[in-house]
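What follows is a set of structures to go through.
Laboratory data are not the source of any read-out in this text; all were calculated from the coordinates shown. From a predicted model like this one, the values you see are computed outputs, not experimental measurements. Cβ atoms are built from the backbone, for glycine too; each structure is taken alone.
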Structure I
Amino acid sequence: MPQLKNDLAPFLTQAEIQAIIEQLAQLVEHEYEGKEILFICPLRGSIHLAADLIRKINLICKIDFVHVAAIERGGTIRLIKDISEDIEGKHVIILEEIIDTGRTLSFLRNRIFAANPASLKILTLLDKPARRELPIKADYIGKTIDDRYVVGYGMDSEELGRNYPDIYNLKN
């Protein structure tokens with residue numbers, strides 16, 4: 001693990017991340033005032049965002065988890081673990097730590113939309129539009145970033161670094 005940190009440069013601190021999440025929480029509370037929200041947390045990367053965000057939301061909310069993965073880079077998308085909640089007629093927000101190519105998120109959005117939610121929105125901590133392969137946009141964006149590889153706060157490099165409380169980018 002120390003070897004990975006040697007290849008990283010600081011990008012966002014814990015305090016900066018929490019300030020972004022506070023702003024996102026306020027936007028969601030304002031839009032969904034008086035409504036119940038079902039948050040969908042794609043595993044594994046979004047768990048930090050989901051935990052921090054829902055603690056700041058002062059509305060009735062539930063959370064469910066899904067695991068979607070590309071079988072190989074540029075390949076087929078596979079549903080490894082589906083949601084367990086019935087989402088028909090519910091207000092659903094998909095939580096993403098980062099939107100990159102948009103391939104897995106597009107698959108997930110289409111899968112959830114087919115279950116007839118009352119509304120479906122996407123919230124992302126980081127948006128990286130330069131890497132987008134499919135035309136998908138988030139409804140709530142914490143920060144738009146350029147094409148950089150980021151690690152920490154749920155994001156990883158070969159499954160390493162997800163536990164870092166700050167976000168870093170690779171030096172090279």
Structure II
Amino acid sequence: MLGLIFTTLVDMVEEKFSLELADEILTEANFPHGGAYTAVGYYDFDEIVTMVTLLSEKTGIPPEELIRAFGTYLFEGFTETHAHLLDGKQSLFSVLTSLDNDIHQQVLKLYNEASLPSFRVLKQEEHELTLEYTSERHLEPLAVGLIEGAAKFFGHDNLDIRQEKISDNTTIFTVTI
């Protein structure tokens with residue numbers, strides 16, 4: 001998994017909780033690299049699972065809630081560090097409908113080893129968008145957090161996201177603004 005995800009998660013723990021908690025989690029995780037992540041490196045997905053599990057144990061916040069909050073935090077960070085990915089995007093739906101064919105393609109140019117989920121548009125109306133999300137990593141809460149972060153960025157306060165699991169790796173998201 002892309003190191004940028006790990007460095008951003010550590011940043012979130014430091015900012016939202018404390019530097020001490022971030023250090024404690026990285027120390028207890030006992031990773032071979034000692035938790036010294038670089039944004040351009042690649043790390044085992046299990047390490048993020050370990051970090052979120054430890055954070056959940058120490059804060060009492062369920063892992064799904066932490067992952068969702070991380071998704072929102074991650075989107076906010078992207079708007080600062082990778083703002084060019086939003087060039088020409090004027091709305092939440094323009095971002096969501098361009099994920100696979102535009103944004104993910106640009107991400108792969110920067111990070112060619114990134115393993116990204118698939119988002120396929122099933123239906124789009126003025127105030128509702130239906131997406132098929134496919135991922136072997138089962139990070140639906142992260143996707144929801146990213147969608148919520150994008151909605152906040154575009155000023156959508158009344159957002160509804162419904163999920164329907166249709167197979168082990170596929171979930172349908174219906175986003176209503």
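Quick notes on this one:
- Comparison of I, II - label where distance in nm of label points 7 Å out along Cα→Cβ at positions 116 and 132 is highest: I
- Between structures I, II, the calculation of relative contact order in percent (Cα under 8 Å, 6 or more apart) yields its largest number for I.
- When helix-only ellipticity at 222 nm (-39500 (n - 2.57) for each DSSP H run of 4 or more, over all residues; to 500) is computed for each of I, II, the one that comes out at -7500 is I.
- Ranking I, II by distance in nm of label points 7 Å out along Cα→Cβ at positions 100 and 156, the structure that comes out highest: II
- Calculating distance in nm of label points 7 Å out along Cα→Cβ at positions 36 and 124 for structures I, II picks out II as the one with the greatest value.
- Structure responsible for 2.0, with distance in nm of label points 7 Å out along Cα→Cβ at positions 68 and 84 calculated and labels I, II on offer: I
- Ranked by Kirkwood radius over Cα pairs in Å, structures I, II are topped by II, which has the highest value.
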